[in-house]
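Below, each structure is written out as structure tokens.
Values quoted throughout were computed directly from the atomic coordinates according to the rules given, and no laboratory measurement underlies them. The structure displayed is predicted, hence computed values, not measured ones. Cβ atoms are built from the backbone, for glycine too; each structure is taken alone.
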Structure 1
Amino acid sequence: MAPLSGITILDLTHVLAGPFASHTLFDLGAKVIKLERPGAGDDTRAFPPFLQGESAYFAALNAGKASITLDLKAAEDRALFERLVARADILLENYRPGVMERLGYGYETLHQTHPRLIYGAVSGYGHTGPDAAKPAYDMVVQARGGVMSITGEEGGPPVRVGASIGDIVAGMYLTQGVLAALYDREKTGLGAKIDVAMLDSQLAIQEHSIALTTATGKAPGRTGARHPTITPFSTYRASDGFFVIAAGNDAIFAQVCAVLGLPLANDPRFATNAARCDHHALLKRLFEAVTLGETVDHWITTLEAANLPTARVQDMAQVLADPQLLARHMVLPVTAQPGGPAFTAAGNPIKMSTLPEITARAPAPRLNGDRQAVLDWLNGADAR
């Protein structure tokens, strides 16, 4: 039995932050009923790339969920929605603040009639504060939250992080909040509202930027691949590509110097981490004068033989073939719908002794494709 077996989630979310949260909860055993707009469904159904006309992006986030379309302004669908809410443990939504209240389904209303219901909301700016009603996307909160100010090459323009961390981090925090609320409900018998803002989440992940700004009075800038407060902790060029050296303390630095044949460990310019940070550009030139003489394979083999932290900079094709990730079932096939395409998705990174390992994902749902199954489940629940 998976940890969340028996837990039912009504998922009104779309695109990324909310679906990422329900995707994680599904992997932990919850039943997820995805409520979509009639006609179009989740926006990501129209996001490329496509296989046989179906979105690989949508499949990766929604495999295994059940889909039913509902118009929450239509009386018949509202009645069905209310029956579903009565049977659910968790409701997730990512509308702008106020939308659910205008529909008559805000937290305060639902809590009165369904006190055990856990209500999870994720939005750009949260449900309070002067900008709560403003629209936001991943790039908007990366910009406003400071992440873009520290991303990119030194002296260059700000750069969006390649992964959609504005959405994904918020989805992670929403998942944590839901799990905490489930635990609390076991003690109190009552549900709770979880209000997660994408902007808040961007600030919460910037531990070194907060420390640097408050300690020095100066906001950090862009440092490329280099860590702003640890050196050497960056990418380095080999003759045929890039690899990483991460020396988190003086002892590791001394070992790296020994492997590279550089007598720098006792040089006062490099003897301490603070000194190395002050002379990071010179240190990189000295390192690359050596590393450019051999291939990435050579340096990975040599550094790993000395048990030093290193990795090649892999593209996604290399990542999907990485034997370590394959051994941990992190690259999974998504079972095809009859006549449909076969997709690939990430596995479950949460490995628990009590959680069966996922070795293949269930099919991604067709729009409204599970309506009858959801109704049969609901009618069976009503009969009990």
Structure 2
Amino acid sequence: MTLKNILRGLCLAAAFGVSLPLSNWTRRAVAGTQQAQGDKPVEQTRKNIQVLKGLPESQLFPVMNLVSVSLGVKCDFCHVKQKDPAGGADVWVWESDEKEHKRIGRQMMRMTLDINKNNLDALGGYGVTCYTCHRGTTGGPRLPPLPVTVSGHEDHPAAPSATPSATPAAARPPRPTPDQILQRYVEAVGGRAAVAKIQTVVMKGTREASQNRNWPVEITLKGADKFSLVASVPQQGRITQSLNGAQGGWIENARGVREATADELAAFRNSALLYAPVKIREPFPALDFNGRTKIGERDAWVLRATSADGVVTRYAFDAETGLLLRQTTLTPTVLVPVPQQIDYEDYRDVGGVKLPFTIRISEIDTFFSSTRKFTEIKPNVPVDDVQFHMPSPPPKVTPKPKS
């Protein structure tokens, strides 16, 4: 679970050898694992690392993107970019301390680490991040602006048109238990009997991303352990990723076919779950109640799971329909947690179960955010197992010796 130069490396290089459409999941799997092969700490892969020692290389760019988003700035606010005299292309001199903002940034990181180290319990277990204070600005407010409307000992004035209500506010429904929320979710999807009847699913649509990186995709699911994704990527051709149960998986593109790595297989399994009717792996993990929230106009109950490596995942279920609306993930790093959000929209009935026809994956770097929009989802289409078998590579041609 590692990326060459992190994020961009996996997503771009992936198009040639890994998994462009699934890069979100691969990076997510990478992010919480320092022990992944080749995922060295940044002080071994970069020059002049002073604060973020111990941070796996695969987490560097997500953390830097979180900083830039929090301050509302681009990379060159702190880092030096030069023109290559040979070709005129931009060259980043990441190790340079020429800019004062970079030195200030180090001070801010040390302050954040110190606050979280000594006050984590008081901060609810999550600590502070750059966004806590900056909120999209380089300065951030220090004091409330004057004049203030009311002080702490005064009531807020009623709106001029407000009149006392004769009807008491409707009481909130009683809080369900996590087991009740999960049971209702399974029933909202269609129930276990209906889910069991769906042996195959074929989904056709588009993957849309920034910079006009849009292309058609076709996804096939068979049972619980067979999955394939075929994408037609402009200027790169057809890319196929496939999971074939216990036999492993493979990737094929213009460069040929190869077996998937262990990290890629984990990403494929997560992606298959993304498109399955029940989108939480069973048996369900231990989930705690985490409050109530609003997603758009919908009220939602929130459940939370924390993995052994500290990754926090929250699931928001529609309080009325029971369907899963949003999944958020916080992956811890040595500085700040890195968030990811998946939204499930436009649920429709497909063969007796409800599936979302729109899935939005939002990353801290918009380059890796993407939306899957499906125009056609068909259940129980005949699918031959041969589709998931790894193709044999073409025979090597031995050049004839010159006479």
Structure 3
Amino acid sequence: MIALMVLTMKYIQCYLSKVLIVFSLMLYLPASFAIEIEDLYQATIIVPSRNNEQERRRAFSEAMREVLTKVSGLTSTTNPASIRRALNNPEPYVESWRTQAELLPISPDAEISELQEIISIEVNFYESEIQRLLDENNIPIWPANRPETLVWMVVEDELGERQMLTNDSSEFGSRVNALQNFADVRGLPLLFPLLDLEDQLRLNVNKLWELDEAAILNASQRYQAESILSLRVYRSLSGEVLAKSLYFFRDNIFSYEEFELNEEDFISGSVNLATNELSQYYAVLISGTENSVSINMQVDGIDNPEDYAALLNYLNTLEGVSSFQLSRAVESSLLLQLETGGQLRQLVETIALEPALQEVVELSRTGDNVSMHYRWVQR
């Protein structure tokens, strides 16, 4: 009996040790999920003065152009004639605006006393009007829930020394800031690696410089990232810039290379490479089309009124779902009917970005009958 108790205690201790190890790893390991982008319908534009009406109008137009790009994920939104007319007369789309001033150094190396006043206009646009304008021109909208893009970046200086960059790299802060600023303008959330011992064992600076695809993908597994951007930059003593980036998304690899261009242009081009691919994959048309589809969605795990309210609120945020209604409720399961624009792949991928709904059965389609089955896991 005593021997059995000892064995039982040893088993429990062993089990608890494993649980603690697993729990510790879960706390330590980072993970890449969707980020809800705020201020999608807002832009800030620098102006030369506070009270110049012509400059304010120009700022409204420039801010609207930036918002259209950010909301759609595309840089070609200004092609339709109706959008060009709207950009020439942006005031009806402006919900609010305010002028702000900030004292900033004249240059990064300037003394504290060498400051200049920077005046800018923060412009907020009507969400419904911007969406209507894009939808009328059959331009899909990229939902605010967007996957993080993992960024690996290596820089070689004039002496041949190579260094990998993180978001807190002080020596190359201007490059990181430029990367973050361009990503903010495009509405692209970024994730930087820890660059700890595990990262460096999987992907050292030389492998990153070689843009070793296998090593980059291996190191990125730790972050559960499907969107991965790798950049390498070299600037010679004469100021010549040689740069190349690789973008990994799902099973595809895209490249972008520049010679003798401004370094900021290269960083901007690399961000555009990632943004264009992601927006084409996730963007959806809001309005129904002649290919619109009704979906029967079963959601399990609705145990109380709070779950029900949270689910309805979540469904209201899904781009591409024009309407939905409750068909019936059985215990903790709900059966809903969703009206969509027919872009089923984008809808499934958008839902997969969020931890709120967990897929129980893959989407099935038989003729006009489309079924989805999820479990509500958000608490």
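Structures 1, 2, 3 were shown, and Rg and Dmax of the Cα atoms in Å at 25.1, 91 was computed from 3. Quick one: distance in nm of label points 7 Å out along Cα→Cβ at positions 55 and 343 came out at 3.9 when computed from one of 1, 2, 3, so which one is it? Computing distance in nm of label points 7 Å out along Cα→Cβ at positions 55 and 343 on every structure in 1, 2, 3 gives 3.9 only for 3. A value of 8.4 was derived for mean projected area of the Cα convex hull in nm², for residues 127-214 alone; which structure in 1, 2, 3 was it taken from? Among 1, 2, 3, the structure yielding 8.4 for mean projected area of the Cα convex hull in nm², for residues 127-214 alone is 3.
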